[in-house]
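Enquirer: Pasting the structures in now, so scroll down.
Every number here is computed from the coordinates shown, using simple stated rules; none is lab data. Worth saying up front: this structure is predicted, and the values here are computed from it rather than measured. Cβ atoms are built from the backbone, for glycine too; each structure is taken alone.
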Structure I
């Protein structure tokens, strides 16, 4: 099986080579490595172009990580596509574990957890708190719901390897999903299909910086709820209804605590249909309370 690697990059010149080196060091060699430099103002594109592992550098001006990844998908020629952010790194066995689980099966997606942010990248180890106890194949949509409902699993991009033609079928990443577009993509990929996962942390994630999109907790919570609402037609059952309530409660509460007025309005509007009357009433009252008083009361 041929695995293409797609790496979006925006002003990651200082750490980019670590990510590229981790692709070059894979025990299961990548078919190609495509770097999509999205409107960088530093030397990221030049650094990528000089690296021997890089097959292609695409210069783009999307200013949108989802669109940059879609550009990489469109240029890829492998049967499978693995995603790696330019500020993260893979362990040497990331692609080999993916290939071992995906080869000869019917799963369309491989999921691997990261080491906890900030932990030294020393070796592959089982991730504490991962919903999978051991390597597992044939997971369904229900498993996705349970992983999120019970463990809050987020399905981050750098741990995903997906079937290329399936990515094309579902239209790639949603460019309007400005946060948690990896989570939303997974929801569409596995509709009517199965997926596989490992509990072994095969990649390392750098701790979020203040300007990273993943560092904005209230917006991430809002877009996680948005992903669930966008895909509601393909997911059913009591567990999914509980998940909607859980994520609605979280999105509205986080917007109350630290979101701005626009986010609070949007989160309240999106969450309201999925909460019982009592919670809608309490949250609605809190919306009217000045922010300084909400903080004093623990919101």
Structure II
């Protein structure tokens, strides 16, 4: 009996290890999933020297560091004060960013859940300590990317170029977006960036479709029927999920999810490559129809979309 239990235990450990081998990782922050967060962190810091990340579920104080801290408010809210050479205060809520520059610390009047990125690049003096997408008149809806519908909610907090938004910071970008049906895309390893979805609201059935086999998708004429079932992975999304999408991984959000989309480094123009045209070709090549057909965004399937 003891040997059987030991075998089962080792089997479960092995299975858990296999589950962590994929490139896509999800940490359930609302459920205190620090193991999932650490798995994301280890991959992230290995690929992005000088960066780090952490999550603080109930925090009223962040100490000053010798590096920039970009703080995403994920839970709670209240009044926050940033203290350094000068003192600034603001109301903050879910979806806001608090910028702590070198030597600055934060105090708040209530407990908040905070996702913190440590960023090696010094931000410009023009960047404010508080970036509030729902309250800043400089930040308005900008349809595009994951939200192309005319009534899109897509607020760009930190951007790569001034033509897109007011607050430019190349080391890390963020836009808060409601994703109903994004096009399927990836960011090339050579010129792309790491991407995170910090999920803040979801509709029932909201999900994320990913593929770690872009090399197979990109050669639709040679895809075999036996390969189809292993091309995509699907994840249901919940509030509090932190999804890590490394360079080279295809992804597509569906069904209504409001997420803070965070990229490291920033959202480099011309490094978002669509794949829906390839998926459509695979369906046609193999005669896949109805429930057997691979899912794709019809509006982005006539040619390769590149943003």
Structure III
């Protein structure tokens, strides 16, 4: 029987797993267009620290959800889902297949399951209060303790370093008569709204961590520090939630004289490794993922197997 659900391809995995290169090869093979599922690449002026693909590297493949917002504009799972669904409609009208690529598993889950969040009335300044607190020396710890008191289950999956998600969870509990963890649990077994294939790329831990180290060194060589300095000149401080992203937060500490540059780079590498570990934990909990280890399987073989699976599922 013909599957009437819209086709969707997902390529995800931890940072530095090689998603970008493989997604381009797949897109050119199947006639796909790419939607970024990254919580930071949506922001303008934040290119190096987000490992954002350059227009010259896109090989003619259209990309969506890149450079859509300024760093002080709101971007959360609800905004992502709205943008992504608009992009999917555009891609389908182009006669192509949407390929969602990125490491933000929560965003991907929301898109697949149709998770919805009511928009909160923020006229009471609660978000501004949280964002101001996040910029204080002990703000990260204080926000996380606030979340632990109202929604301890969220603390099991949201690291305190992810200021955006901590604030979002506190906000949700503040404006609704339930926690965000309970809300998400209600959607866990919901039937996906797409005919999809969910590919997750990974590498052996040593190779993955080595790739992260080299990527951070490359970012510094390409001018990440100057990028952060330019953002500060544009008026974006650590009170801007986007500036709490990996790489940006640590270099802001250096610019304030709170650590040496060497210490800041070390913290970027350390926290990025921790982030990659948390990403893998998330993906392994997801149902129906198809995982490929790039340390043990050549990229061309992964691509061949992907195409075979897509044909079996009648996605291509």
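Enquirer: Out of I, II, III, which one gives -12500 for helix-only ellipticity at 222 nm (-39500 (n - 2.57) for each DSSP H run of 4 or more, over all residues; to 500) as computed from the coordinates?
Expert: I
Enquirer: If distance in nm of label points 7 Å out along Cα→Cβ at positions 93 and 125 comes out at 3.3 when worked out from the coordinates, which of I, II, III was used?
Expert: Checking each candidate, the match is II.
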